[in-house]
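Q: Below you'll find the structures, each written out as structure tokens.
Every number in this text was worked out from the coordinates using simple rules, so none of it is lab data. Everything numeric here is computed off the predicted structure, so don't read it as measured data. Cβ atoms are built from the backbone, for glycine too; each structure is taken alone.
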Structure 1
Amino acid sequence: MAYKISDSCISCGSCADTCPMGAISQGDTQYNIDPEVCVSCGACAAGCPVEAISED
């Protein structure tokens with residue numbers, strides 16, 4: 001199950017830096033996770049300072 005980023009995202013980029021698969025990219029208003037690439041490792045959620053990432 002892929003992870004998702006909520007509207008609480010502050011666009012700091014820490015999630016993209018921690019994703020080993022490169023599944024996270026900058027969107028118009030916040031970062032987004034590509035569910036086709038995400039392997040559900042949880043690295044992004046662990047690195048998010050505002051806890052904006054959870055399992056979908």
Structure 2
Amino acid sequence: METKEVQCPSCCQVFDVALPPLEEQPCEVDYDCEICCRPMLIRFEMDSAEAMSLADL
């Protein structure tokens with residue numbers, strides 16, 4: 001399984017998340033930070049991953 005690093009927008013820690021299959025991208029996934037447990041939104045697109053705070057939406 002391929003993974004990508006993301007940085008939590010709340011605690012700024014970096015961790016790996018599994019990429020969804022290419023046929024399911026682009027997509028957005030609600031995800032809790034593996035370090036601080038705060039919720040975020042991760043946008044997956046063409047083998048890239050970008051994390052955003054839900055407060056910024």
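Q: Supply the structure label, taken from 1, 2, corresponding to helix-only ellipticity at 222 nm (-39500 (n - 2.57) for each DSSP H run of 4 or more, over all residues; to 500) with the calculated value 0. Don't skip to the end; give the middle numbers.
A: On the way: 1: -3500; 2: 0.
Derived from 2, not from the others.
Q: Identify which of structures 1, 2 gives the largest calculated value of mean count of other Cβ atoms within 10 Å over residues 13-20.
A: Numbers: 1: 16.5; 2: 13.1.
With respect to mean count of other Cβ atoms within 10 Å over residues 13-20, the highest-scoring structure among 1, 2 is 1.
Q: Here's something else I'd like to know. Computing relative contact order in percent (Cα under 8 Å, 6 or more apart) gives 33 for which of 1, 2?
A: So the calculation was done on 2.
Q: Of the structures 1, 2, report the one carrying the highest value of Rg/Rh (Cα atoms, Kirkwood Rh).
A: Largest calculated value belongs to 2.
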